[in-house]
Every structure is written in structure tokens, then in C-alpha cells.
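Undergrad: Scrolling down, you'll hit the structures one after another.
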Structure P
Amino acid sequence: MPILISPSVLNADLANLTDEIGRIGAADFVHLDVMDNHFVPNITFGLPVVERVLATTSVPADVHLMIEAPDVWAPGYAEAGAASVTFHAEASNAPVRLARELRAKGARAGLALRPATPIEGYLDLLDEFDMVLVMTVEPGFGGQSFITGTLPKIRRTRSAITARGGDIWVQVDGGISRDTIGTAAAAGANMFVAGSAVYSAEDPNAEITALRAAATSAYTS
């Protein structure tokens, strides 16, 4: 399973996204957090900004929709060229149908779960998704501390994926740093969203390299 680093621009200068993404050339993806101030108590940007970002960068976009009605809005991000589109299980009325639509439009389909949302209700449907995002903080704001209570869910998710086979990534988002990435990787995560750890570093690309090395050495699944 590949070890992937997807820095979040939530901690970058949102007024200069093209330049900020240019600072993370060592990244595998750029994580774009779309918030609507309804599903989460914060607001960032929407489809027009993402479309512009996609037109001005070669880094694949990992779009995380923290919005209401993703069944309506998510396909547009796939059509715009996002490499991966993740929506929240708590917000979607028909997650399997939406995942299939995203895949049909050429994007990887990701299912996100808040820290308190169990994975068990989705285990029989794992083949419908390309990625499961286990939120390791409450979604909405960057700079939060990693919730260690999410580790058992990461382990259960990875165990279920391993048991059935298939190329399904496990992503973690929230509080990821050199201090926490190894623990998350040892639990079975292979894709890591790091915002403040990367963008507060003097050399973001060196930090990405260090994070990838730490995750690679700890990953055992």
C-alpha cells in the first residue's frame, strides 16, 4: 500500500493558493478542504476556486467536502478534474450511488467519517469506495490535536480492508505531525493529511519528506 502525503491548504495563505501549492512539490496530493458553514462551523471556498486551482497546478487534488448535500455538489468536483473526491457519510443520502457517480466521472471516491461515526455500518460496502477517511479531529478547523481514540477505528478499517483485499486507502486528517504520524501509520493509515505541520515548517518539502519517512517506517499492514 503506498504511503501518501496530502498537505492541507487550510493552513496556507488562501489568498495565494497557486503559490502556496507551488511550495509543496514533494507532495503526492494537495488536500482542498471545502466547507460551507453548515455541515461544519467554518467556511473556506467552493467549486469555482477549486476549478481555478486545478487549472494552475499539476499536483493532483484531494478534495474533502465538509458540506451539506454532497449528493448534489460532489460530482462537479470530479467533472472539474479532482483526482479524489471525499464526502461525509453523515451528510450523504445515498453514499453508494454518489461513489459510483464520482468513479464514473474519473475521480477516486472517498468516504469520510467523523471521529464518533462507526465504520461498522459501511464494512459490507467497502468495495464501493477507493478510500476511507477517518477524521482524527472534529472537522472544521486546522491546528487541532490528534484524537487518539480514533486509532481503534483506523485498525478496524484496515483489518477489514486487508481481509477482503483490494486497493482501498485509509486516510487520516487532523493533528498529523512527526509526533503522531507513526502511530497512525502503525494502526493502518497510509494516506496522511498534514496542514500546519507542513505549512508552518521552514522548508515544507523537507517536512513532507520527513513525514513520509516516519510513516513508511511505522506502517505494518
Structure Q
Amino acid sequence: MSPGSAEPMIAPSILSADFARLAEAADAVSGADWLHVDVMDAHFVPNLTIGLPVVKSLHRATDLPLDCHLMIDDPDRWAPGYAEAGAANVTFHVEAAADAVATARAIRAAGALAGLSVKPGTPLEPYLEVLREFDTLLVMTVEPGFGGQEFMAEVLPKVRLARKEVRAGHLRLFIEVDGGIGGDTIEAAAEAGADVFVAGSAVFGADDPGRAVEGLRRQARGSMSV
């Protein structure tokens, strides 16, 4: 698992799954690339979801790589623990971090890829140099905190800028988008330069989540900008 593939990656978000049946939900999307896990602490965002114990249990219950998105205060303290628990990719918010580079290095030292996320209102330009320390850039296409929100196309210039930097050889990372991704929005995100797509209700709200994953992958593949 490394950046640079021209193949789109689909990361279903268990935020939209039945929390009483998470192992079954993971099994239903076994053909996905990552399983996206939204960790919220009711401080950085106004919602409370799951934490480290559930991530540990999920890691035992599925072979899918866990893509942990930490929407929490003090990620410098907590993020490495998710890598130690078996997460494949651990992403935290630049807006919450005291030392993003040190935290990225700690995540990598614990065995996971390190990701940096930016909220819709956060510009990307100040962090282009910092991103050299990361494996993933997560561009939020909704305000973080709740699923089911409407996709914000106005943030796509950040995706285009990141893709431009990757093409130029200045960065080597996955470009991930999260929020409102579905059949009507994934092509725009792919065309802008994203290669990892988090989809919640578009997958787990479908009659056949596995088929929904394949459909989204086909759509993204046809529009990807590499």
C-alpha cells in the first residue's frame, strides 16, 4: 500500500453503518480498499463516535486496512496509539495538532501511514512543506462531525493543488476526499485529482454495499486525473 497507483481506492465509512453490527458491515464491503473509521471526541467536533477499544476490536474482525480519521483534540498524544492498535493509516487534523511533523513521525514509527486532514475553511498552501512528512492528505469535502452532509465542490481547488504538487514530484501521497461522496459527486472529485474516496451512506445505505463499492470504483476510474 503506497501512493502513486493510478487505481482509485474506495474507503467505506462505518459512520454510516449499524454500530451494533460493525463486523458484519466490514464483511459486507470486503472488496473495498480501506475501511474508514471516524473517531470523534465531542470536543474538536460536536459529535461522539468510537475510540481506541472499538478500533482494536475491528482490527481483529476484518482483514481490511483500517483508515482512522481522528477528529479529536490533542492528536499529538493520542494518534500513535491508533497505529499501535493496528490501523493502517492514521489521519489527524492540522487544526488540532501542536506539532504535526512530530506526530506524523510517531505514527510512522508505530507502523502506520500518517495522514493530515484539513477542514473546508483551512487553506492548503501553508502546509505544502509539512506534507512532505505525510503519506496521505485528507481534504474534507464537508464540515467534519456528521455524516450525510452535502458535498462542497468549492474545496476541490485544494485537491487540484495537491495533485499538481504530486505530479511535479514535490509530494508523494494519497489524496483522499471525505464527505458527501457518492455517485453524483465522485467523478468531480476524481477529475480534480483525488485517488482515495470515503463514502458512507452511498455504500452502507445501498441494498448491496459491496456492489456499491464496485460501482463507485468504476465511476472514479473513468474520471481520475493522474
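Any read-out appearing in this document is the output of simple, stated calculations on the displayed coordinates, not a laboratory observation. Owing to the predicted nature of the structure, the values given are computational and were not obtained by experimental measurement. Cβ atoms are built from the backbone, for glycine too; each structure is taken alone.
Undergrad: Comparing P, Q, where is distance in nm of label points 7 Å out along Cα→Cβ at positions 21 and 213 highest?
TA: Comparing P, Q, the top value of distance in nm of label points 7 Å out along Cα→Cβ at positions 21 and 213 belongs to P.
Undergrad: Which of the displayed structures (P, Q) returns the greatest value of distance in nm of label points 7 Å out along Cα→Cβ at positions 93 and 109 on calculation?
TA: When distance in nm of label points 7 Å out along Cα→Cβ at positions 93 and 109 is computed for each of P, Q, structure Q gives the biggest number.
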